[in-house]
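Take a look at the structures listed below.
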Structure 1
């Protein structure tokens with residue numbers, strides 16, 4: 001791990017280029033099917049509901065599963081990930097871009113998901129990200145997202161599927177304060193693993209999984 005504090009480095013660009021380069025290896029390592037964690041959201045939505053997938057990656061497993069019942073819009077900063085997502089989830093709509101630069105009209109979505117993606121943005125942007133999501137959700141809409149237990153200053157690692165990758169995150173208690181301040185109400189909390197296949201042999205991870213309602 002190396003501190004990510006060089007003002008001359010575009011860390012968002014690093015994330016984008018990194019995922020462009022590791023798209024095949026990353027896709028092969030992900031679980032192919034969505035687990036019961038997605039049910040926290042899907043059982044509360046009607047067929048045809050509108051759902052935003054933030055950091056959709058290759059569309060597997062979550063975008064593809066959501067698109068079987070709902071009208072899904074996926075956003076990702078990696079063009080190579082978006083290309084794969086369009087193949088893997090042909091019923092979805094996809095936008096290549098930084099979620100902090102993309103915009104939607106207020107009350108556009110019944111639900112939003114963000115699996116393993118928030119921590120790739122500078123944590124200083126996280127409060128604004130959740131505010132934007134809150135605005136995009138319809139009254140009563142839901143956000144389902146993975147967060148982190150411990151607060152960590154921004155850092156990079158050099159061996160993420162053969163590329164350098166960037167992370168930045170607050171701790172879970174800080175996220176609860178941020179979400180509450182934005183206006184969300186907590187519906188359920190759970191824990192989820194890293195989302196990789198057993199064959200990938202990744203170290204164990206536990207991520208808080210939060211369902212919050214507008």
Structure 2
């Protein structure tokens with residue numbers, strides 16, 4: 001059982017229901033599930049991401065950031081969401097400290113990424129946008145590691161590092177699950193509610 005089963009379950013029950021509304025576009029659960037499967041295939045088959053490998057994302061809130069998280073959940077990889085407010089040398093430190101294998105970078109932050117030695121960090125950079133879309137389109141549909149379970153780590157979220165170097169806080173798939181359950185109870189959420197996400201998703 002991994003976190004991507006959340007999306008699979010809703011796809012089975014209500015495939016056409018809107019999962020994400022982003023910049024005037026509605027993405028159904030079925031479409032989002034298909035996207036997650038393709039991204040997982042890209043990670044595993046094309047980028048050689050294995051169980052326990054780290055994948056970073058540098059960009060603003062987007063459905064692709066969520067697709068990367070659920071794709072990592074399918075194959076047992078870990079997502080490292082980078083704080084886009086940090087300077088490129090700070091990003092390089094996190095990439096090295098976390099042992100990131102692949103960094104997905106939006107165009108807005110490409111110049112900063114090019115200014116640091118990601119090769120020295122052993123980190124491949126994949127540009128978002130048209131190139132990413134083509135990679136996803138060409139990827140196989142599905143990859144899942146049956147060994148992935150709720151105790152597997154999923155996220156490494158770095159602290160601000162105000163008194164020293166940032167430190168990575170590891171969150172398991174179970175931690176994400178119970179955080180969602182607590183949020184549902186605390187805010188009295190139902191499936192009819194629409195949640196507005198305006199805070200940066202690199203934040204814990």
Structure 3
């Protein structure tokens with residue numbers, strides 16, 4: 001999409017597309033039904049399939065990693081966060097475990113990784129040293145993004161968007177009564193873009209401290 005909301009191109013992705021991330025020159029999509037990652041531009045190709053020996057739904061959200069050729073993959077059915085190198089062949093590294101059902105990840109400016117889960121522990125920060133610390137008292141999150149020292153999360157159970165201080169866990173509700181806020185991104189200008197999955201609507205909201 002262009003910044004004004006007009007369309008640029010449409011790509012059809014099979015396998016239950018969920019999360020999307022840009023890494024290097026490519027756009028990558030999580031395929032929830034087959035627990036896999038696919039590249040959609042500049043070429044169309046399967047990247048990797050993760051084992052899923054559970055009855056749980058597959059990967060939900062993905063995010064760009066610290067380098068232009070890595071992805072952060074919350075392996076939702078297995079409760080882990082995986083670093084995926086987009087080398088040929090791709091390689092994986094387990095970053096953290098016991099994360100409930102992780103569905104979204106965001107990289108902080110200092111190398112911290114923030115992970116949101118649909119179950120306990122809810123929201124955690126993973127330091128570059130590998131320490132995992134719970135943030136706040138969330139229990140049913142779907143998205144997390146980091147912007148200017150704050151985190152922004154969507155709560156499915158409360159149907160809202162919340163700003164969170166990652167240091168103290170203090171939070172403030174920014175938007176309420178959203179039927180199913182299952183997509184969240186922040187533009188370079190500080191606008192939160194919220195996707196509601198049941199109404200097929202896109203909402204815009206200024207991030208905290210942005211006029």
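With semi-axes √(5λ) of the Cα gyration tensor in Å, for residues 11-74 alone derived from the coordinates and found to be 23, 15, 8, which of 1, 2, 3 does the value describe? Each step should come with its number before you reach the end.
Working: 1: 25, 13, 9; 2: 23, 15, 8; 3: 19, 13, 9.
Comparing all candidates, it corresponds to 2.
Among the shown structures 1, 2, 3, from which was the value -8500 of helix-only ellipticity at 222 nm (-39500 (n - 2.57) for each DSSP H run of 4 or more, over all residues; to 500) calculated?
1
The numbers here are math on the coordinates, done by the rules we state, and not lab data. The structure presented is a predicted model; accordingly, all values stated were derived computationally and were not measured.
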